[in-house]
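Input: structures, listed below.
Read-outs: derived from the displayed coordinates by stated rules, not from any lab. Model, not experiment: these values are computed from the prediction. Cβ atoms are built from the backbone, for glycine too; each structure is taken alone.
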Structure I
Amino acid sequence: MEEIKGLRKYELPPLPYKLDALEPYISKDIVDVHYNGHHKGYVNTANTLIDRLNGIIKEEVKSYDIHGVLRNLTFNINGDKLHTLYWKDMAPEGKGGDKPGGKLGDLIDQQYGGYEKFKKIFTEAANSNPGTGWAVLTYDKENSNLNVMTVENHFMNHLAEMPIVLILDEFEHAYYLQYKNKRADYVGAWWNIVNWDEANKKLDGLLE
């Protein structure tokens, strides 16, 4: 029988820009704590749990709570992957913001009646999220719908087979150092650094 190699570990993806690149809308201090603290923490914890799961798989660990291990692993892997999407979905001033063009812009015009109406609905969804979580734009290949949704915590409660085109982090650690408890101000500022090129790139890949 071939030796069991076990599940592979994760690595913290590099930040796609410098820590201060999103200023003044998101401060260097926030990006530093968010990326080097929270995001890195999810990767490290996921790897610790993978070690434990590999021990279970190889029968080296005899006593365990499989539900607890897998739930915590899900939380931390999603924490890594959602944050990776979030960093890519923002760009420094001058390279982000404005309005979406390309196929994404066309779909938004067709399905939402224009960018301003879409922005209003996405903003309302983000501000209505009751606690920690995310506001996301997903794409449904079945009917070509762009769906505005919210995600609670790091547990993916959006519908299956709907890849994320755009994502906004709404955990307090994403804005509290700069915006305190004014999440709506953070959401409003975020529109100035949305990376529409990245969102269009993801959508184009889904349309192929």
Structure II
Amino acid sequence: FYTGIIFLCTFGGNFIFLILIERCFPSQASSTVQTYESRFKMILESLRVCIALALGFVVGLLPLFIWQYSEDITKVVLVFLLLLIGIQLRSNNISLKQILLNKVGIVTTIIVVISAFLGGIIAALILGQPIHVGLAMSSGFGWYSLSGILMTEAHGPIIGSTTFLNDILRELSAIILIPTLIKRYKFTALGLCGATSMDFTLPMLQKGAGVTIVP
């Protein structure tokens, strides 16, 4: 129940605000019509990622000695991914200035943060929790491996698991929605991904909107 309320308020708030902004400023959004074939391919890509995640979860339950190095392996893979992204951006003549001083990216980020915080406040009022707890639960933006642990330590297992599930639902929902939204509402698709746009959902965003969305 807690997870459902916080997810509807934060993810739903993000969705409403981002869609409204893109409808008010259509020049910022892509007007490309997505064909059924390309959309079907994107949906298959999303399903493949979800299946890979599910398989990883199952394999992670097996008592293999290699899992003691899983954190180090993840860090190496993530750094290698970022290295490849950097090479790709530079080869497409996208400079560091374009990445760090990206007006559209900054505006999208601000909208996501403010709408998520508003959703967190509303969720706190519905659940009878202090406002600061609602704001904290809405501050993960999909980073479930961090937010769940911090919130469990600060406010106990119920709030901690709620925050964890809220953030993992954001990631999975974003993966499912990217194929439908990316062509017409690319900044909505990007904003819904939250922190996961830096790693897990980044390949899907790039496939759907091209390398220009990466910064």
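Using the calculated result 0.75 for FRET efficiency 1/(1 + (r/R0)^6) of positions 12 and 148 (r between Cβ atoms, R0 = 35 Å, to 0.05), pick out the matching structure from I, II. Of the options listed, only I reproduces it. State the single structure among I, II that was used to calculate helix-only ellipticity at 222 nm (-39500 (n - 2.57) for each DSSP H run of 4 or more, over all residues; to 500), giving -24500. Value -24500 for helix-only ellipticity at 222 nm (-39500 (n - 2.57) for each DSSP H run of 4 or more, over all residues; to 500) corresponds to II out of I, II. Comparing distance in nm of label points 7 Å out along Cα→Cβ at positions 140 and 180 across I, II, which structure shows the greatest value? Biggest value here belongs to I. Of structures I, II, the largest value of distance in nm of label points 7 Å out along Cα→Cβ at positions 60 and 188 belongs to I. Using the calculated result 33 for relative contact order in percent (Cα under 8 Å, 6 or more apart), pick out the matching structure from I, II. The correct label is II. To test your reading of the models, identify which of I, II gives 32, 21, 16 for semi-axes √(5λ) of the Cα gyration tensor in Å when calculated. Answer for the origin of the read-out: I.
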